[in-house]
1. If mean count of other Cβ atoms within 10 Å over residues 379-386 comes out at 13.2 when worked out from the coordinates, which of I, II was used?
2. Which one of I, II has helix-only ellipticity at 222 nm (-39500 (n - 2.57) for each DSSP H run of 4 or more, over all residues; to 500), as calculated from the coordinates, equal to -12000?
3. Here distance in nm of label points 7 Å out along Cα→Cβ at positions 51 and 459 was calculated and came to 4.3; which of the structures I, II was it taken from?
Structure I
Amino acid sequence: MIPTSKSSKGKETKNFSEFSQLANFSLINSLSADPQSTNDGNDHKPRPVYSGHYVPVAPTPIPEPKYIAHSSTLFEELGLSSELTKDKKFCSFFSGDIKVANSPMSPLGWATGYALSIYGTEYIQQCPFGTGDGYGDGRAISVFEGLFNGKRMEMQLKGGGPTPYCRGADGRAVLRSSVREFLAQELMHALGIPTSRSLTLYVSGTEIVRRPWYTKGSKYFEPDIMVDNHAAITTRVAPSFLRVGQLELFARRVRSNSHNEAFNELKTIVQHLIDRNYKDDIDPSISFTEKIIKLAYLYRERLISLVTNWMRVGYCQGNFNSDNCAAGGFTLDYGPFGFCELFDPKFQPWTGGGEHFSFFNQPFAAEINFKMFCTSLRPLLLENKEDIEKLEQIKKDFSKSMEKEMQLMWAKKIGLEKYEEALINELFNLMVISKTDFTIFFRKLSHIPENISLLKDSFYLVLTEDLFQKWNIWLTKWHDCIKKNGDSKEISKSMKQVNPKFTWREWMIVSAYEEAEKGNYSRIKELQTILNNPYEEQSLEIEQKYDRLKPSQFFNNGGISHYSCSS
């Protein structure tokens, strides 16, 4: 989990020279580089990578970078002064110019390979070489790893140019997707959900890249035009960027005996995962097999907690493959994600995701990813029957543990101490047929309303008399349960701590990145402030502007209700 505590009071890092002294590279010092990699990082064309944990690669800087935003919250936690955003070398470095790096910083960045599985089926079709040796970080390049107030963090450029894994693409991210990722990471952290974090956001003043997108107001399912976009780089931060798909890659190589070091590479990266993400929870003195069993248990609990919290706030990952599943148990990929506005258990913002990655199917998708995680660990148990049985039991208990946490979460959202299945199922049914806004409804319910009239602003539908009566009957049953749970004021307070007031509304984000394309970043700054305080009541002006039902003209709009890619 990303640390949420603020930095200890002390000297802030105010310039790039001081920042460079924070460098401390565990990944490139403890893992092995691809033996076929270059010495200078000029490794930007697609090629198969047969072994090694990473490829040293130099990012490609965006020309004429312009600062847009930084996360003051994260800067404070890391002990960084906001003055750094005015430091030319700092800005150059985080817009892709690694040549400004000072010792002890690394003169090169690094990209990693990983495997892809979808719902437990292993795929190699997306690999241009048909082997799985060309799939990995195509436009994400890590450039820094360091110790900040005793916490190890890795910093990665999204859109930093092509790597050997780019599969023929340009390695760039457009401003639209960069704004989305930057703001989404800010919101998820503020919601209290483990996530990679936003550091900085830069846009090129001159580099333009073309992407398929939607005509304004388009109802098409797939993009209907090509759009020119400014190239941008956002820096994301996490304790590590290790994915389930990475473990899978090395486990597959062990199974196929692809090279002599395959087993050692798998063992080394699993130990590295423990060191980076589970150091405080796994006793270093126990045997390696014991560590593996403990790791599986801990990751299960983290993954269950993560997905339960996604459901709590209406978040849908959209593309929850194993390669988009962080092995540290936090939200990693902000590509085709979305937040549920009109409540729909089948909500899915990504046109390529299908129902299997829809809103209410996320717990099952998580279970499948966890099974692939365990499958990847199994070769390290060396056919020890007792250890394998322990691992299998941890895997088998995933569904039961997930169901328990999900039930507790839904109970808390409506102010109850225990899960009332009939009451909650009836609630879901009424929410669907009444066309209810997920966030607005649960926030208004947190005020413990006596009748349905106080909830009417959360419906996209004018209620019929029949629906009106059904809601009041449900409210009566609910109040009977609430009365058994204690003081209503305290219950209301607790509900407001799990039901946010403000949420991600794609139609609001669109205007922010459209204005940014014109050089106006004020909407991004405003959204950043609002999304950093999602549980708090804010001014009437802000409430009227941002706490609203989705306007009818935005339903079924390409680029708002659905999108085919993240770019």
Structure II
Amino acid sequence: MKLPRLLLTLILAAASTATGSPVKEPLQAMNTHPQLVSLFKEWRDFQKPPVVGGVPDYTAAAMAKQQTALAQIWKPRLAAFDTSAWTLAERNDYRIVEAEMNGLDFDHRVLRPWANDPSFYVMAFDSESDVPAREGPVHLAATELWKYTPPLAAADAAALQARLAVIPRVLEQARVNLVGDIRDLWRLGIRNAASQKRLFEEFAKSARSAHPGLAEEAARAAAAFDAFGAWLSERLPAKKGKAGIGALNYDWYMKHVHLSPYSFADEVLLMERELSRARAYLALAEHENKNLPPLSPIESAEEFHRLFGQGVTDFMKFLESRDVMTIRPWMDRALREREGSFQPAAERDFFAQVEFRDPRVMRCHGTHWFDRARASHEPHSSLIRQTPSLYNLWDSRAEGLATAAEEILMGAGLFADRPRSRELIYVLVANRAARGLAGLKVLGGELSLDEARHFASANTPRGWLLEDGGTNWMEQQLYLQQPGYGTSYLTGKLQIEKLMGDLAHQQGSKFSLRRFFDDFHAAGMMPVALIASEMRAAAGR
């Protein structure tokens, strides 16, 4: 909807007075895509909280001011655009910006992570994410600590030391900001405070000889998290609130932020259906393979290294020889760099149980790393699409495609030489359905976090998802923090399968799997619904 220019001018003037933030009035009607890109750049600066004395300001006053500005300035500015003459790709860029603004709106109205979620104040991550941006809500001052392995260059050590120095003050602010009553979020916060303490203690030890000042700062961060965890524990008995946002809020979020075609009720049915289907087809595969030897787990680091390398080789050869997608020079390296380390059998949680039976299986899901490499080597021409979207609104694309690749490539013949590996694919599908359904039941207020962990574990085949394991805890926390993420693996997969099936039916013998994947990748990292709209339009020309 395009607002009349005089009305827009009055709105912006009033908003500037109300928020104390000057607003640039558009010099001309908002009609062009380049103007949207300019607004996008400004919007991304606004979305970040102000930084006061080096500490991001998530206080109630700062957040109230941001919420007012979002409603009175930013949404009217976006609504002023007339997109009627734009291309479909340009209109989809507009929808991405609109979805991000809706995500911030939802944060203020419903989630309020800075006030409700102690885990929002996690300050360091010790491993690289395989998706475009860190999953879930992330504090502006958080650090990707895995990037820093001592000894560091002097400039890097100094920059990291400065980042760590603000942590005690961030956690002091957190004690003021956190007013929520959701008990499960506080329990998770206590676990994460202890984990952060250990992480910073270990980093301090690794940095002590090369960077004593940095080590001291890391030790102070560890002590601050120790005190923060104690503070949370003291207040936990008073926290009585249930987790969950309810189906109506979930529906709004899926429609207006993640641009999903599915409601809460739809997703419950889809997860139940996928769980039943995976169990049934697992039983059929086991029946077919009953006279074959079982998949023996890898027993040594040497064997794992050899089989991982061979798995990447075989996987890449399959993609090229079967004409699945166009192979880029950087693809092979993108997979080999993520070998991981050998784990003894007693320490293996869910994904390790799969990985240590056939490394090719998780290379399917590892196409995440193709996405990460493509973002560096072949960034999208649209700045809006090449910039990782906020609020994980890409989850149906990132997680959906990585999950879809498992069953699609199995169907294309990847495991023809090793039929038992087909069983692993159905175990993966069942697990994702079980954990997604558990997350939905928490968000709907039906289950507690502990009950969800039990549900996900009990409904995962072969007992491979440990109820008290790190994978289960991590996943259910993320699904509670980021609505829609827990189901995106399968809801994204289902949208991709529908798109593939529709195009294959339409094109008949002219359908090309390679063209499908190439076009899908070329569209960029955005919700599957937007990708599908562009691919359907192109196919109809």
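Each value in this text was obtained by applying a stated rule to the coordinates, not by laboratory testing. Everything numeric in this text was worked out from a predicted model, so none of it was measured. Cβ atoms are built from the backbone, for glycine too; each structure is taken alone.
1. It was calculated from structure I.
2. Of the options listed, only I reproduces it.
3. Computed on structure II.
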